[in-house]
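Each in structure tokens, the structures are laid out below.
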Structure 1
Amino acid sequence: MVEELVRLAKLYHLLTPVRVASLKDLGVICLDTEWSSVGRGEEVSIPLWLAHLLESSGAIEIREQGLNEVDIGRYLVVEKGLKTGEFQKLKSSFYMEAGRLINDLRTGSRASTTTERLLKIARIEADLEDLMRIRLRKLIHVAFLGGKLEGYLDSLTIEESALLNSLTNTLSRWLRAVKGV
């Protein structure tokens, strides 16, 4: 169940519009609900999946700043300083961008040596795992307490919201079963 919800969250992120600059004439493409001609040098919003596809072919440049290793480290430091019931607000596509950052480094740029890239990947993965463990511990705490989840959902990503709902339902069913209700 959780895996399906995470897949749906990824699809949602891929459909989210991003600002791009056209490096080539793109011809006629669908923007929002209408077809438009996009020429070289124009800035438009297109779905993320299309932006990735066009970026890999060198046709566009994504204008929105993606996640980098420094951002992940900053998120980790801030999250460590928060109390058990507090979550910092992450970018809505945080986990997807973090995965893409790691994947890009793995398949990656020849600008840095293999050793530098491997160290950078290890650091990013360690920071990301620490951040996820801290947030997971907090999610379990909130789910165990039960009550209203609405106060937390604004600070959580879609993936975390799905997990929190699933954890809350599972813990609630388990508690009822153990008590014999």
Structure 2
Amino acid sequence: MSRRTLFDGERSVYWPTEFSDVVNVLKGIQPGNLRHPAFYKYNTGVLVLAAMVGFAHRRKRDVGNARQEINISTFEAHKLGDASLASFIFLVALLGGCELEALRSGSEDEVIRTFERYAAGGLQVLQEAFATSSDPTGLNAVLAEIERYIDASSQVADRHAQR
């Protein structure tokens, strides 16, 4: 039996290499190879968090040419509970303004590009937060951003409920 995927065909998600330090901090690797408990084991989880942070701050930016690539099948394979992380790509894109038509086959590139722009913006926000934080692990900055995301997503849900 074949496994159902959310995306048709081979696609990739890109993120700016200029934020490799942020990704490494969230994976428990500090500059100078210092280590602390990781928030995430893989880059996929980091990008989902970053996209949510970007959404909460309404910050999007282009990925640019200096970038890292993650195959969409990796997002499909990694899970949060029972949901693949690929489902969060759609969630962020829909919350970020993509129309429901983007859920149709053939619109996946638009969905992925929207997710990438929010992830790049969120990585920038996290980099700024880490630079001004006295906490070298980034824990306090990440927790503050998660709270901000919860507040922002609640506001979006309230706006949709009022329609």
Structure 3
Amino acid sequence: MIFGEGHPFAIEIGDQETYPGSPGIYVQFRFWINGTPIGDWDDRIPLVASVEYASEICDTESRRQYATFAPSTPDEVFQATYDAFFSYDYTKEPIVDPNLRDTFHLDGIGMGAVQDKYGLVLVNSSDGRERLIAKDLKQDCFIADVAVPLGSVETVLKEFVEWGRKALLAGGG
């Protein structure tokens, strides 16, 4: 099942499975950015956690609108949103809430199928569009930097969240 279009952005969900002794539904998961699949299709992720995280990203849409980025290199945007999250000391006050991850990082939606292999950030640019940047973490190179109409990624995420919640209710998750 695909939410959105592979050009410029989509989420694809494959087989739904349950495992004895493990609660919930597990799914194949990957993003599509400009026709490029991003994620490990052989991995399975817990649908409930993926849906919750996608919902959190949708809930921080207004926060992204106030943190616009002027045109800059993918590396500069990635450092300000992705790398900054991992270097921030969350044991000290004030704690940023929602934090950088819950505002800009899409890779968490894909959990283990995406997260340890790719970094994906979504930011609003100063020209009134959204910008998707994907980095292959193992190769340390950027594989996508795409400008899309404002709100288009959230539209796909909201479709995924709605479907996921229905699937979880039907599957007892």
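Table for the structure above
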{"item": "Structure from which -9000 was derived, helix-only ellipticity at 222 nm (-39500 (n - 2.57) for each DSSP H run of 4 or more, over all residues; to 500), options 1, 2, 3", "result": "3"}
{"item": "Structure responsible for 1.15, with Rg/Rh (Cα atoms, Kirkwood Rh), for residues 94-149 alone calculated and labels 1, 2, 3 on offer", "result": "2"}
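Every read-out reported here was derived from the displayed coordinates using simple, explicitly stated rules and does not represent laboratory data. Quick caveat: nothing in here was measured; it's all calculated off a predicted structure.
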